[in-house]
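Structures incoming, each one as structure tokens.
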Structure P
Amino acid sequence: MIKRLLVLVIGTMFMLTASGCLVAESTYLKKVEEADGLSKELSEQRSLHKKLSLENSALKSRFKRLTEDAAVLVDDKKQLEGILKAKSDVLSKNISEMRQLVAELKVENSKLNDDITEIQKAKEEKVKEVSSTYEQLLANMKNEIAKGQVTISELKGKLTVNMEAAILFDSGKADVKPEGLDILGKMVETLKNVKDKAIMIEGHTDNVQITGVLTRTFPTNWELSAARAINVTRFLQENAIDPVNLSAAAFAEHKPVADNSTKEGRAKNRRIEITLVSRD
């Protein structure tokens with residue numbers, strides 16, 4: 001009985017000891033797992049800390065650069081504002097000067113327009129004067145014009161009276177014959193009224209060279225054309241035409257108006273031209 005009780009007690013104690021060992025082992029394993037988890041989490045936190053530290057350092061560097069760039073931009077802005085203000089002042093001054101110039105040009109243009117109007121009026125008056133002279137000469141010399149001995153033309157304020165030499169001079173002579181003086185006399189009254197025109201008398205010949213005894217007086221056609229032009233000019237002066245307005249020129253055979261190979265052409269080339277042109 002006692003022996004059975006002892007076995008029961010020992011068995012009970014053994015069971016209690018085994019049970020206690022199992023409990024202790026379970027708690028230990030749990031603690032080990034918790035420690036492993038904390039170690040892992042600590043490692044992760046350290047990695048995260050390291051990553052965040054690097055990002056923080058990069059952000060600080062970037063912030064520093066941005067701050068420096070901002071400072072530079074502020075300086076640049078101030079410089080640009082200064083430059084723009086200076087340019088604005090210059091532009092304002094230029095605009096003011098241009099407005100003044102425009103105003104002056106408007107005044108000058110107005111004056112020029114007035115001057116142009118006056119000049120145009122003067123030109124119109126001159127054209128009227130030339131046209132009036134043209135009409136008078138046409139009326140006074142209608143017979144000679146009808147015979148084809150005289151032609152009168154007017155172009156752009158230039159009036160030209162073309163007279164065949166035969167109606168003014170005998171062949172090979174430079175003195176104006178009486179009939180020629182009468183013809184020139186028809187022009188005098190009209191030419192007296194010409195005050196602001198230059199009156200040029202031109203002598204022209206054909207290309208037939210002077211020969212024989214006549215060369216003693218006129219060695220070439222130059223001398224003949226010059227003498228004829230001068231004698232007509234002298235006649236006009238003697239008849240009260242202002243010599244200031246008169247001039248004589250010789251062209252010999254060098255300005256033909258017709259073909260010298262025909263009799264008719266040579267007759268046209270032997271001529272006196274009286275031209276009225278503006279003095280300027």
Structure Q
Amino acid sequence: MSTLHIILGPTAVGKSDYAVAEALRVGSPVVSCDSRQFYREMRIGTARPSDAQLAAVPHYFVADRSVTEPCSAGAFELEALALLDRLFQHHDTVVMAGGSGLYIDALCNGLDDFPDADPAIRAELSRRLREEGVASLRADLRILDPASYAVIDPANGQRIVRALEVTIATGRPYSAFKTRPAKERPFAIVKTGLTRPRPELYARIDARVDQMLAEGLLDEARSLLPYRGLPALNTVGYKELFGYFDGSYDLAEAVRLIKRNTRHYAKKQLTYWGRDAAIEWIELN
């Protein structure tokens with residue numbers, strides 16, 4: 001049976017280097033599973049693989065569409081399965097690398113069959129989120145769906161809106177839709193998780209942010225201002241600079257926020273994967 005080898009881990013841990021080395025070892029391309037590296041306009045702020053890495057082995061799902069062409073986890077599942085079907089005709093093992101847990105789960109297990117969005121309900125909940133704040137919506141979720149209330153990040157207003165939207169529209173708790181068994185895949189899946197000691201990981205994050213700025217992140221973010229309302233631009237590194245452009249704070253504060261929020265994101269990634277017993281973890285040094 002063919003094998004998909006997934007290299008995952010927190011941002012800045014070193015997934016790209018590890019994946020390229022593994023791909024060269026087994027004679028595989030690298031399939032990216034990063035929900036922001038899809039977008040060609042977001043080169044610097046997404047830490048896209050370097051030109052040398054891209055030249056070393058073929059890469060897929062890197063800079064293959066515009067920010068105006070969003071790729072959801074469900075769309076990625078379908079596109080990636082079709083790609084893997086083609087690649088496995090020529091490779092016994094295919095290497096995948098990325099840090100987007102939901103997209104990895106979509107490919108490995110399939111997504112739950114949630115109902116389509118209800119525009120009217122979503123619009124009203126989004127209005128409440130803007131005007132009343134996330135605490136008000138969380139109070140409703142606690143009553144309507146305690147199971148979702150217990151696990152959804154309190155700061156993730158959009159997920160809380162989605163959970164309430166589904167619950168209100170269907171009369172069933174959002175959590176009730178998340179019980180379907182995983183889909184069968186026609187290939188074996190091996191997951192390797194990369195970690196580093198926390199101080200080292202945070203130092204790498206800080207150094208990466210400094211390097212991004214040196215490479216021109218400020219100008220890249222400014223060029224993306226017309227698209228700031230798109231989901232792709234709700235991304236650490238860009239949204240903090242948008243606040244700087246708005247005059248909400250100075251550049252030094254924007255840089256501090258980028259580093260802080262990237263560390264928070266890395267912690268969320270590790271927490272997300274902590275529930276997956278199938279991952280074999282390797283500590284890099």
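Every number in this text was worked out from the coordinates using simple rules, so none of it is lab data. Keep in mind the model is a prediction, meaning the values are calculated, not measured. Cβ atoms are built from the backbone, for glycine too; each structure is taken alone.
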Structure responsible for -0.83, -1.21, with log10 I(q)/I(0) by the Debye sum over Cα atoms at q = 0.11, 0.16 Å⁻¹ calculated and labels P, Q on offer: P
Structure responsible for -15500, with helix-only ellipticity at 222 nm (-39500 (n - 2.57) for each DSSP H run of 4 or more, over all residues; to 500) calculated and labels P, Q on offer: Q
Origin of the value 3.9, where mean projected area of the Cα convex hull in nm², for residues 40-87 alone was derived from one of P, Q: Q
Relative contact order in percent (Cα under 8 Å, 6 or more apart) - highest-scoring structure of P, Q: Q
Test item: mean count of other Cβ atoms within 10 Å over residues 56-63 calculated as 18.2, pick one of P, Q: Q
